[in-house]
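Please treat every number below as a calculation from the coordinates, not as lab data. Treat the numbers as computed from the prediction; the structure is a model and nothing was measured. Cβ atoms are built from the backbone, for glycine too; each structure is taken alone.
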Structure 1
Amino acid sequence: MTEEKKRLYFYTILGYFGVFLVAIMGLRFILASDSFGQFLALLTILALVSYIRYAESELPFTRKEKRIFTRIYYIFFFIIVGIGAFLIYINM
């Protein structure tokens, strides 16, 4: 098996593991909000970010296209964070 195939399989498994952890993390937060659930959230984020970075590096996008996608992602991220902060604020 070539090094590139090993790398592909590693990151693919890591991505699926991250998706699996999202499901477990969601259930854990619904059933019991505790420090283990927070640890699962951190592990999930690390796994998915690693997979996304690998997938981005393998896609044939130009540098300009990658910057556009990154900016769109951050815009949506900050919108979601803003809505979440607003919802937390009105429930206090």
Structure 2
Amino acid sequence: MGGLNLEVFKFGMYVMFPIGIMYYFGTNLDARFSVPDFWPKPEQANSVPLDRDEIHAELQRLRARRLYLRDRRLEDEARRPQPPQATRGEDDGGES
């Protein structure tokens, strides 16, 4: 069979193979896996209001949006015909 040289070669392969794979796939990751314009630019991102006037303006904007959506939902519900409601005393067609 083999001798000491074969054992040294096998040990070197066992040690160097994972290191070589990690080096090959671990270098130049920014160029390999980068997606252009993935993160939003600062002007496109939401900014947290910090002072009192900005917070008040943001609350007014959210309140107006909520009321607008509520009015729109109520108008849609008013336009939609309501199904007839069965009262408690009516016969539901079941067996007697």
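Taking mean count of other Cβ atoms within 10 Å over residues 44-51 as the criterion, the highest value among 1, 2 goes to 1.
Taking 2.5 as the value of distance in nm of label points 7 Å out along Cα→Cβ at positions 20 and 84 derived from one of the structures shown (1, 2), identify that structure.
On the way: 1: 2.5; 2: 8.3.
Corresponding structure: 1.
Matching task: 16.8, 56 is the computed value of Rg and Dmax of the Cα atoms in Å. Pick the structure from 1, 2.
Working: 1: 16.8, 56; 2: 34.9, 99.
Label of the originating structure: 1.
Out of 1, 2, which structure matches 0.95 when FRET efficiency 1/(1 + (r/R0)^6) of positions 12 and 76 (r between Cβ atoms, R0 = 41 Å, to 0.05) is calculated? The structure behind it is 1. Name the one structure among 1, 2 that helix-only ellipticity at 222 nm (-39500 (n - 2.57) for each DSSP H run of 4 or more, over all residues; to 500) of -19500 was derived from. Derived from 2, not from the others.
Just checking, which of 1, 2 has the largest value of FRET efficiency 1/(1 + (r/R0)^6) of positions 36 and 52 (r between Cβ atoms, R0 = 25 Å, to 0.05)? Numbers along the way, then the final one.
Working: 1: 0.55; 2: 0.05.
Structure 1 gives the largest value of FRET efficiency 1/(1 + (r/R0)^6) of positions 36 and 52 (r between Cβ atoms, R0 = 25 Å, to 0.05) among 1, 2.
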